[in-house]
Structure I
Amino acid sequence: MLQNRSSSSVRPDFIPAEHYTSPEFARAEKDILWPRVWQIACREEQIPAVGDQFVYEICDESILIIRSAPDTISAFYNACPHRGRQLAAGPRHSKQLVCPFHGWRFTLTGQCTHVPYRENWGDGLCDEEIGLSPVKCDSWSGFVFINMDQHAEPLLEFLGEAVERLGPYDFAGQRFRWTASVETDVNWKLALEAFIEAYHVQTTHQQLLAFFDERTEAHAAGLHGFLRRSAQASGLGSPSQLLKAPPPADPRPLLLDYMKEMVFDVRSIFSDRDLAASARILSELPDGVSAPDAVKAMMKFRKEAAMAAGVGWPEITPEQIADNGSVWHIFPNISVLPQPTASLWYRFRPAGKGDNPERSIIDFWALERYAPGFAPKVEHPHYTDWRDFKDIPPFLAQDFDNLPYLQKGVRSQGFRGARTNPVQEGIISNFHMKLRQLLGAA
């Protein structure tokens, strides 16, 4: 007979199956996690002018984000205090908020300014009770965060080490290159986990093995975590040890092929300008140059190109980039691949009301640094089936091919729980430990 397929404990090498399949676990997340955690709602660039509004939805809640003053962003529950009608259904702009049902009016900071026939209530309406209900809101590095818990710790305290390590990238100076939202039949945590470990590269993304040794080490940073290249792994420009191939005598063509893979198949992390600048290694570096020296030169050439184009370059050193990690997990539902001139962000959340543990929404934000006034206007498409995302980068399509089969597998009676790699997948187990602690403490 099979052993009990689920255990309530989380270990560095074990995640209970119920975390991915249990309606009760999903309900606990809905009731405890999402109402009490800082989470990214949108980018500041999505509400640049006073009066711009954005609607963020998580499970049953709809949150209205408003640029209420040039340097102030406010957030409110998206419900009129009169009869509960939502005030907005999506992005829009207005000088005041007017309920479409009965015409109650509110300022951009939530005060009620007009109630038709208010005298009908006599003295029954108190100004303090008929304003919009506020939601805690703050910004970091161009991202707008909300927290429905008015007693939550400050955002920067919540982010902790992530501020120190990711802050120098200056994501506030990056803008959308492309975005998309897709729905898929997989638990939001299973989807997230495919993007916060690199252990799968040796099978799912085998085309990358020619470019570098893919082995990584996971590091916890409080609630969050990041991946850094393994101390045993050779760097970019040397193939994976799995290929049993010697390093190339001239690493330059291989390094440029890697950049092409990122620019054309991932369509993020590096820009077209980065690729063109990196090509200088062919003409300006001698034959026999080492891979580390060629990589340093590429970084130098990329910075020079960015400065010449008026794009700028953040105050971050190559040593910081190497030490800060190549992939970050920001608790609970964000994955980011950071670079000085571009980055790729993912947000994962339950679809619909949050009661179905096997349906999720994945938001992609490919960001890039542009000269002032040259950022493109981008659409924000939403696909109920990821296969309808015809422009999905081939690299990401490889990941998405796995997702529905993951959910079907963890549902099996033969699956006892995830046996996570404690070295390379430690971010995942750290995430579940912190999640379990949060749910249990509440």
Structure II
Amino acid sequence: MSTTTTATRRPSTPQAGPRRRTISERSLLMAVVTGAVATTVLWWHDAMGMAGLGDWLTAAGRLTGLYGGYTVAVVLLLMSRAPWIEHGLGSDRLARWHAMGGRYLISLLTAHALLLTWGYALTSQTGFLAETKVMIFVIPDVLLATIGFGLLLLVGLVSARKVRERVSYETWYLLHLLTYVAVGLSFLHVLSAGADFQTGWAKAAWIALYAAVAAALLWYRWLVPVRDALRHQLRVAAVVQEGPDVVSIVVSGTDLDLLGAQPGQFFRWRFLTARGWWQSHPFSLSAMPTTGEMRITVKDLGDHSRDLQGLRPGVRVIAEGPYGAFTPARRRGHGVLLLAGGIGITPLRTMLEHLGPETGPVTLVYRANQPEELIFAAELEELARSAHVEVHYALGLPGGDGDVLVGSRLGDLVNGLAARDAFVCGPPRFMEAARDSLLRCELPARHIHSEQFTF
């Protein structure tokens, strides 16, 4: 039997960690463009003396191959979970960039194979299919690269929107691990058959690029979680019933304040049970870590979140993070609106606790269909005792008379809304309605902040 209580257990004396240095979107884009220019220079260095269509097609094939190899490194770095990238851009934006980079990668590698084969066929005056056979089975390591390309196509297929909606996160994640196999198979081909890597400095630079990305992946995705697991010794301390199908999970450990979590951030949680040890899922903190405890709050939305409702105290936990850029550091204006829908209250509750009077007026609008769905009511009322904090509960069905997201009702409720920053969290439809409402109230789009867990 799981230990379940009806009173909220709240970690005491929470502290936000120090802000870490991050890279801005502009700086990251400049770095990526600089690398693309350097890749072009590498190609141009050996692109002289082209005569005829075959040479031009071959040169274009080499260039798209180089761009494809460079794109692989960029795409993997974006998802390395390096804090200086993750905390600056946010996990949802990085996921979108990663997906876009994956589409570019498939296009570049397809063009690379077709252009190179066509160019060689024209130069040697053989047929396209005959040249394809020669390239795959005669040129060193091209067969391995072909297998790697096939694996990337499989990963790309599973990542397509309509396919992704039909597979579980666990299936998607396991198939994505094939990306590493594909990159390893293709890397040998690049060094052994790539015409642009016959000089020592070019090969050394390419190896250094991939070594740096591999080191980031190994460190941030594998070694840091293992180190933190050994250092903090996390275990489930209690499971607290907060509302219908909603529980808070209090996790105990040592030196948890050293994790450096900021209000609004999340961890990827792995509960070491018989069913859950092999999968990790993102959940935001609902209370900031103390030296010995931290808390998440989970709603039953499916198989994994349903399993968490029955956790027992003592279960070991691995928490990877903190992740995300959904923090008060994004503020631009004077004053803050926290707009929560349902379970989306969890990260906003941590922000409410840490937004002091210097922030300006702070208003929390918490929307739910019925009173039973409101959680943390006692904690929110306690926080609302501060002179600069207001808490409003908006109850009722979407589009009803009490829906604050209809028309300009939100602007009527929140004084000075157009000058504030709005942090929004909740189900997808709520997020869309909230953004539309805020824009109607003339809040600049750059002052609207959100972050979604996507895969």
Structure III
Amino acid sequence: MSYEVTATRRRPQHFEDLIGQEFVAETLKNSITSGQIAHAYLFSGPRGCGKTSTARILAKALNCEKGPTPSPCGTCAHCLEITKGSSLDVIEIDGASNTSVNDVRQIKDEVMFPPNSSRYKIYIIDEVHMLSTSAFNALLKTIEEPPPYVVFIFATTELQKVPATIKSRCQQFNFRLVPVEKVKNLLADAAKELGIQADDEALYWIARESTGSIRDAYTLFDQVAAFSDGHITYEKIRDKLGLVGVDRLNELFEKCAAGKPDDALNVLDSYLQSGISIEQLISNSANYIRSLLLIKNGITKESLLGNAAERYSADVIKTWNAIQIERALSIFLQLYRDVRYSLSPRYELELAFSRLCWLSQYVSPAEVKAAVDSAHALLSGAAAAPQPKPAGTPHQSVSNAAGANDAAAPETTRQEVQQTADDQQDVSSAAQSTSSGIPH
């Protein structure tokens, strides 16, 4: 028996096998059960999340000998032909290579003929957004009023490129990326099926690298299984694929947290000399810092971190606060954007790690503002505080007595005294203004 890749071997054959697309599966099953079958469907979503597989399952559900049924048998002639791709009544068309209006005219001519042996004649057009504007316009009337035995199923990864006139004539289903935990479970089942031992840490890494695409996860799984000799470990993945790994990053970032740029740059040089690419090191470092930030905020979920929280350096987590770790992450995200246009990517990388060595001294704008506000409040409080009065002196006693006599003086006398004081103050101010204008 010829080798079959995991993505093909484990392609979903029933609605229950669609992982992460429960809403789509339940809606289609209920529609088939109630007999409310639309004449056109539009499946959109990221690559490798089950759009084409769902289209084939729907075709089997409609043309199964026991159907229409939400649970096709998978053993009748129609189901087997659809699974193999040899059914005459289920036509799969690649929209990327059949973009002209002539291809659509051929479909319009074929639609007039009923199915050969099945209940429905189903057209599955993949990457439908690649059709030309003329081709879309030629499809409009056919999609709006097709014969009762014809069903169109469109699939696309770029929904925004599909004309609104097409969308309005179809039932739309949006497919979502699959969570990391579910992808990891699927990989564990695939490894068990092949008799391969796989560590959870390695499977989590594959699941994260797939970014929610099951097909990408299976493809990477096949590649890793090929060099793992029956046991998939993170260390083998790290060594074979040129990754840095958590242990090496712990060593490098501990030097930075300790403020030792000479040691950090020497460790960095040894990693680059071992064949690790600069882009890979930047990517792994950004992932590492992101995990530190999550741990600093109390998140230890392995599916988010990619590794067990205990594997990350406790010294780095203790030395840097959350604001400093955010700053480190922003440095590497900007580095990834800048390195493409740099004079020397290595210089940029060395500069980034050199900056990390003084990250412990970094003060964020928010902390500066808080310090300024605190100092302002302190100074304002000191200015507003009442001044303590010194103990009374004989001179003050005489002044107080004079003040008492002044209070007893007539009102006209007090006004004359106040006017004399104001005149003296005006004369003093004028003298100061005159003196300030004289050059020295």
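Read the figures in this text as sums done on the coordinates, not as results from a lab. Here the structure is a predicted model, which means the values were calculated and not measured. Cβ atoms are built from the backbone, for glycine too; each structure is taken alone.
With relative contact order in percent (Cα under 8 Å, 6 or more apart) as the yardstick, tell me which of I, II, III scores highest.
Evaluating relative contact order in percent (Cα under 8 Å, 6 or more apart) on every structure, the highest lands on I.
Ranked by Cα Rg over 2.2 N^0.38 Å, for residues 301-348 alone, which of I, II, III sits at the highest value?
Comparing I, II, III by Cα Rg over 2.2 N^0.38 Å, for residues 301-348 alone, the maximum is at II.
For semi-axes √(5λ) of the Cα gyration tensor in Å, the calculated result is 48, 25, 20, so let me know which of I, II, III that is.
Going through each structure in turn, the value belongs to II.
If helix-only ellipticity at 222 nm (-39500 (n - 2.57) for each DSSP H run of 4 or more, over all residues; to 500) is computed to be -7000, which of I, II, III is the source?
Derived from I, not from the others.
Could you figure out which one of I, II, III the value 2.5 for distance in nm of label points 7 Å out along Cα→Cβ at positions 277 and 309 was computed from?
Only structure II yields this read-out.
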